[in-house]
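Bear in mind that the values in this text are calculations on the coordinates, not laboratory data. All figures in this text were calculated on a predicted structure; none of them were measured in a lab. Cβ atoms are built from the backbone, for glycine too; each structure is taken alone.
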Structure P
Amino acid sequence: MTNPWTNPIVSGFHPDPSIVEVDGTYYLACSSFEYLPGLPLFRSTDLRDWEAIGHVVTRPEQLDLFDIPTAGGAWAPTIRFHDGVFHVVVTDAMGRGNLLFTATDPAGKWSDGTPIAGIDGIDPDLAWDAEGNCYLTYSGLLLSGGEGPRHLGIQQVRLDTATGAALEEPRSLWSGTGGIFPEAPHLYEIDGTWYLMVAEGGTERGHAISIARAPHATGPFEGCPANPLVTARGTDRPVQNTGHGDLFRTPDGSWAVVCLGVRPRGMVRSFSAMGRETYMTTARFGDDGWLQIDPVELDAPGAAITLDEEFDEPALGLPWLTVRRPVQAFGSLTARPGWLTLTADGSTMDDKRPVFVARRQQHEVFTASAVVDASEGVGGLSLRIDEDNHIDVETDGHVVRARGVIARLVQTWEAPAPAGPVTLTLWTTQPDAAFSLASVTSDVVHLGFEGPDGLVELGAVDGRTLSAEGAGSFTGRAFGPFASSGTVSFDRVGYVGQDGPR
């Protein structure tokens, strides 16, 4: 059977997917870490076309992101539907802790988030039994305490969803086959048997999916003899780090799994520019009652995608993100109609809360451009993975400056700016195919601007440093306008993206 989907099903950094089907429509939620709006939501009726419908977190008070460390924030949501209500349970790491959000319409307004008391861990999951008991199953990773992170394995409590209170002391469940960081537990009742799916091996190259089964939601669980069911470690598969899966039925009644994965590039396939994305693969139950999951495939590159944002609407569209605070704190679409106006507040792209509005990089090869009026300030276009690693091209109306910031080390290039609003550009190219150091990287990021005689390239930066592996990041790249001084306006942001040859 030909799969109806195209992998990745959601590109750009959209890790830790969870899925639920309600009345023939599938809803997907993903992690968002320090970005707002948080916890993006998608829906589909055919598993091929996924529509962004909104976010669980649209108000700053729903998550405590303002001062969280980088890589904290919204981790590993689980989305479920019970008694006419959508539930999303998630960890606000180093923030509010574990939270339960609810809504009757996932595209509408979600609740403020009920804190879950009586547990300490991450990656929570919800499942209900026939008697109406709700089981919260989670990874017992302890992030606080003077000894540093400790791991208690997979834990479980019965939960009062109205109050967020655990109704019993945590119990230990099956915690995988011994791989590091057992996490992402998902619990399912299927034909009278309870299945516990977990990720283990860490979310990097050792990542894997394993499964156990039991006669009851509380156990005792026995592990599948064929574990791990999915892993790409030690293989040449184009999708690596496969894990963090969620099981569901497809429209024809067969089984499938959504999971995360990365697309490493370069001669030794070590660097993943876009971070962890969402993939899907087929599954089935064998005659012995154990789940089988097929390896995760990567589809052939599609046609180039062109996106243009003219800032003509009264609000930013769903793909736009900010870091740790909402765009209303520093941006306006009405101060200068048809332009996005950013007002600097002393922060730069080197800070935890930059004046920065971004979209995810979603293709291996891309060009981004912005028309910038910096007559009253300093700003431009940035490609960010975090505050320590970003690549910027900016102008003050007199000079155009390119900056490569890699682990806080800075290199700059500059040239006189053309008159009037200037079009700033950054773009990527594939690494050298020949056997050399230049072929190791994921890509090369170029920075420049449109001069009177055409494109002027100011500089180029090795892209491996802005990869999930190079920066040690849970996210991926995001690009967009920023301001570091005064007031800067943007008339247009363009993006052309296409995946490279396999």
Structure Q
Amino acid sequence: MRSGSRWLVASLLAGACGDATGPLPPVVLEVTASDTIQVTGGTLTFTAVARDSAGVAVPDVTIAWSVSDPGRGSITDGGLFTGGPAAGAVFVQAAVLGAGLAESVAVRVVVPGTIKWRWAAAEVGGKMPNLGGPALGSDGTVYVLVETGRFPGFPGTVVALAPDGAVGWSVPLVQVSISNGIVVTPGTERLWIAGAQLYLLSTAGEVLWDTIRAVDPDPAVIPDFLGGAASTDLLVAAWGKHTIAYDAADHAFRWVSQLAPYVSWLVPPTITAEGHVLAKRTADTLFLFHGGTGQILRTFQDPDTGVDKRVWGAGTVPVGARYYLPTVQRLAAYDTSGTLDWLTEDTGFGMTEPAVGPDGTLYVQTRVWGLQAINPDGTTQWYRRTALGNTGWVEQPTFSWHGGVALADGGILYAAGQGAFLAHDVEGTLLWQHVADSAGTVQAFLGSPAIAPDGTIYTWTETHVYAFWGNAPPEPNSPWPMWRHDAQRTGWAGYTGN
């Protein structure tokens, strides 16, 4: 009887499940997703695994994918979901054909311009600076330098924010609150900060190296806003009254420029694709230095020389055989041999660093024209300006002579304006804007936009760092798609993101 009972049970199992030595039928379906929220046009990856009663994955199971609302998304046979044109909730379902098993996951689809997250600088006891913009690491970390004071000691705090807005770490430093921001160095991914004191930090927040302004004969002189650039070979800083260069591998000193006759070297330096350094003195001359030796290779006279104003956060943009130089009140185009090709008309005080389209169109913000597209010959293609009470234009930069727009794939322009954060197409049509905070207060955006590979756009106001949903990466065919060339803020024309 006992052996017969065992045989009967085995026979019943075999009849229900097939060969007792073969796979059992699926009884559980596990569905996972790379996320449960995505922007229209963005993608999510779904996977489904069928398991038997013992928890073992059942092979050769056919999964049928579907969505509850085709207007809010679609999904391929392989589980790749794409957000549809309409925002809202949609259910993604996986079903095992012939087994009566199905599971679904709710997905929220949002439109571009929706706030992804917002982080308050007050969390580290400071505010966001007037200059600069977020810098991104290859792992999606967002690095910002928060001003925690100007006097004494110019203190600041470096903060690393995860892609979801959570604080990874924060490190207080001194002599940095006047910096143009953080540069994520190519290759080694260290954080290069050029303030009154120079720093290299690891991406874990460890201070690897720092130096004071020992080369300045008058170290008591407080420099104005400073900036850095980095390639795989060089670390460069506009530092006090000098431009100074170090070796990128071991931060050994390379060279230092002559003294500037005016306040300081205020403009962020640029490293050309050939490895040379473009640095602009306050109100007179653009210099081209040999990257290895510091030898002056060429000078370019500022057409606004003698104007008692300063350019703060807009560096030189090298594109092909041209150097585009934002001056106090115009944009100048120089041939690399030194010839001035053209000047824009007087912008009335302030010209941002241009972003450059694949066709050579230059996109800037000014106090006169708001958001402006300039043809390669220097003529205006179009401009957009919306009155903001009696305080100028929504589209103009909040502070003159700093920052610039960012250009995304598909011809999308992002701009931090004094009355909103804006997205236009390259024809000048407004796509979306974020105007007010939750209390209804009009926002003045300061942080030069940084576009992540997944399309997220990062910027800041004086009080908060913002992440907006976007659906396009940086324009891959642009020679200079955003402020300081890239989202790492290298200022290096030869940077490819590798």
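Going by distance in nm of label points 7 Å out along Cα→Cβ at positions 86 and 270, which of structures P, Q comes out largest?
Numbers: P: 4.2; Q: 4.7.
Between P, Q, the highest calculated value is found for Q.
When FRET efficiency 1/(1 + (r/R0)^6) of positions 126 and 446 (r between Cβ atoms, R0 = 41 Å, to 0.05) is computed for each of P, Q, the one that comes out at 0.35 is P. Can you tell which of P, Q yields 7.8 when mean projected area of the Cα convex hull in nm², for residues 246-365 alone is derived from it? Derived from the structure labelled Q. Taking 1.00 as the value of FRET efficiency 1/(1 + (r/R0)^6) of positions 54 and 278 (r between Cβ atoms, R0 = 41 Å, to 0.05) derived from one of the structures shown (P, Q), identify that structure. Answer by label: P. For the read-out mean projected area of the Cα convex hull in nm², a value of 29.1 was computed from one structure; give its label from P, Q. Only one of P, Q returns 29.1 for mean projected area of the Cα convex hull in nm², namely Q.
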